[in-house]
Structure 1
Amino acid sequence: MWIFDKLKDYIGLSEVGKTINENIDVLIGLGQKYYNQNDFEKSQFFFGKVLKSNSNNVDYLNLYGNALQKNNQLVLAIEVFKKACANSPGDTRAYKNLGNIYLSQSEPKLAIENYLQAVKVNPSFADGYYQLGFINYSILNDHESAVNYFKKSINYDPLNYNAYIYLGDIEYNSKKYDQALIYYQKAVKVNDKVAEPFYKLGLVYEEKQNENTAFSYYMRVLEINGKHEKALFKIGKFYDEKGNKDLAIDYYRKVEKENSENTEVLFYIGAAYFKIDKFDHAKSYLQKYTKLARNNRDAKILLARILGIEGKIEEQIEFLQSILDKGPITDEISLMLAHAYGKINNKEKEIEYYSELSKRGNNEAISFLRNNNISIS
């Protein structure tokens, strides 16, 4: 507050600009004010004036460098932070800032060099260890080193729930679900206001085949963030598999609302509508899905079934043949074709498909051939 009290003292003076330029505290106050307001161009301007008063001051270099970084002048920011490191090798701030810039520029090796220097200068620098863990896990795929750094991070900062989540992810991906559970529970204990660790707990309990507990965690996610796309989808699938198609569709459509580019959910909505005999709705969603998704064979088969239900047999046969042109024949498709040819009294084709099915041991085909006194080859 004292800085802003000083600012008030200048109001009304005829030579405001000159006076402000001579007062470092006011310049810093203005720079910080605009920095907090995300007006980084003005923040850079005032911190630049501060730096001119003492170009070697490490505090001023870091202030100016931060404004440059936020203003996306990264080349100049790197120069400023390097100067800060040279002027004060025992100060972690500039090393951290350099690490952050190099990480944002996809230069992990340079980022690691600076984060390592930061933790060397300050062995209890928790965020430095966390960033090293993040790079080793997410970029270098060195999970052993990542675990080591994440554990060091939470040793010095036990409230870093993200580190617990990453440790849980590493165990989860190694199928060590009990250990993953411990880390995700620690993340929740540290911060129960974020959705992600609850979602991860749901995934673990799914793997442990405890679907009711998984469901409760996914619902907890939605209490925190009702628009969590993955949790909405999981709840939809839960109701879908329980046979409650209407409720499943409600959740699937919430996913669609949150992410119109989620093609997978279009198929699930279409399939759910198909199961409750709402074929117009099913067709609409399945057609959308087939236009957007590459692996759309299952959706096309459902569309073929709808054509049969609608009595469009010739169109159904043509559609099924188009499916076969792009993939292997299956018993499901062969049976649909056999039934379709039977409906239009094309006995030759009907027998052809039943004969092929009988060779694969299909009971319906074998019964059909026997009932029609046709030898089974």
Structure 2
Amino acid sequence: MRRLLLPLVVLLLGCNTLPVGSDQLRGVPAVDSLNLEPDTTAGYAKYVPLASADTLFLGKDDQYESRVLMKFWTEDRPDSALEDVTSAQIVIHPGDSTPMSFVCRPCSVNWFADAVTWKLAESTVHWLVPGGDFYDIELASGTFEGESLVIDLDLDHLDTFIEESDGIILFPQDTGFCPLFSGFSQETAPRLRLIWGDDEDEQLFSVYEDAHIVDTNDVNPGFRYMIAGSGVAFRSFLYFDTDSIPPEATIARAELSFLPDVEYARTDTVGISVRRLTQSFEQKGRFAEYLDLASARLDYAVAADSDSVAVLDLRALVQFWTANPDSNLGCYILSEPEWSRMFRMRIPTSGPNAPKLDIYYVMPPEGRFW
């Protein structure tokens, strides 16, 4: 029994000993927080190419007008003379049953889908008349109101359309907006159909470029509001000073919040995103470049009340700014995507509904050894 007593005492004393090095810990990680308001805000509107849209919009109201442009690949048509064509048709598939009357005219100036806007035919070529230059010829007119529409073209002007023009422009005649399937779709892409003689001799030509171009009345947000929106790209610039966050900090949370006023929308939900600028807005203005990859995205529900706060998670963006202080050139709030159905939201620049950035960050623990 005495032989076991000494080892038992040693064992009990060892169990009461603190872990090795515990007396050398100098504290736990520190947690801190910031509530930032933007140091700088600005906003502008820019006509942007909308050719990436899988849906083209044709229509107008008291604030917007959207026209549709199309080109068809007719280079491989038969050698048969155009005067032998007995029928020329364009087949277009609407996205819903919204009635929309239109007039179709041949375009008189070359344009490129990846650059065309209400003001530009190409990246460096302006339309003579904003909204598209065209021959004063009516190729066709009609009304979209079903699953598909076959547009019969005026054969008297077929030579001008095929040989001289640069595609067609559809002009809306009614109030409202009708979505049309673009060339991105397979079964519902627009087609040009030419028929020689009887119906047995026909050829279909695919659309190879299409776009819609949008105009809106001048919107002047003044100093009280910024604007985000699509169709015509309304972009809001924000700059938050994050220099007080130590570079070694780990961002636990960073939320950008604001209460917008959606003053115009064609859908119940609108998409917005935050993009990091890679060039100085103060130096470049509206030409400042930004990342194509969104730092945060939000589908904002257009609520009947005015209490729906927009919240975007910017933790990764603030972490990048913190680790790379010189990279903080600010960010944009813009529509996502910019070719979505037309909408416009106002963002106040001051007051309780203005943008705020709430940040929580953690500092690493101090070293274990003296």
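Listed values, structure above:
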quantity	calculated
Distance in nm of label points 7 Å out along Cα→Cβ at positions 89 and 113 - structure with the largest value, from 1, 2	2
Among 1, 2, structure where helix-only ellipticity at 222 nm (-39500 (n - 2.57) for each DSSP H run of 4 or more, over all residues; to 500) as derived comes to -24500	1
Among 1, 2, structure where Rg/Rh (Cα atoms, Kirkwood Rh) as derived comes to 1.24	2
Per mean count of other Cβ atoms within 10 Å over residues 225-232, the highest-valued of structures 1, 2	2
Test item: Cα extents along the principal axes in Å, for residues 169-312 alone calculated as 78, 37, 31, pick one of 1, 2	2
Structure responsible for 4.0, with distance in nm of label points 7 Å out along Cα→Cβ at positions 161 and 265 calculated and labels 1, 2 on offer	2
Structure responsible for 26, with relative contact order in percent (Cα under 8 Å, 6 or more apart) calculated and labels 1, 2 on offer	2
Test item: distance in nm of label points 7 Å out along Cα→Cβ at positions 249 and 273 calculated as 0.8, pick one of 1, 2	1
Read-out distance in nm of label points 7 Å out along Cα→Cβ at positions 129 and 257, computed value 4.4, structure in 1, 2	1
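All of the numbers you see were taken from the coordinates with simple rules; none came from a lab. Quick caveat: nothing in here was measured; it's all calculated off a predicted structure. Cβ atoms are built from the backbone, for glycine too; each structure is taken alone.
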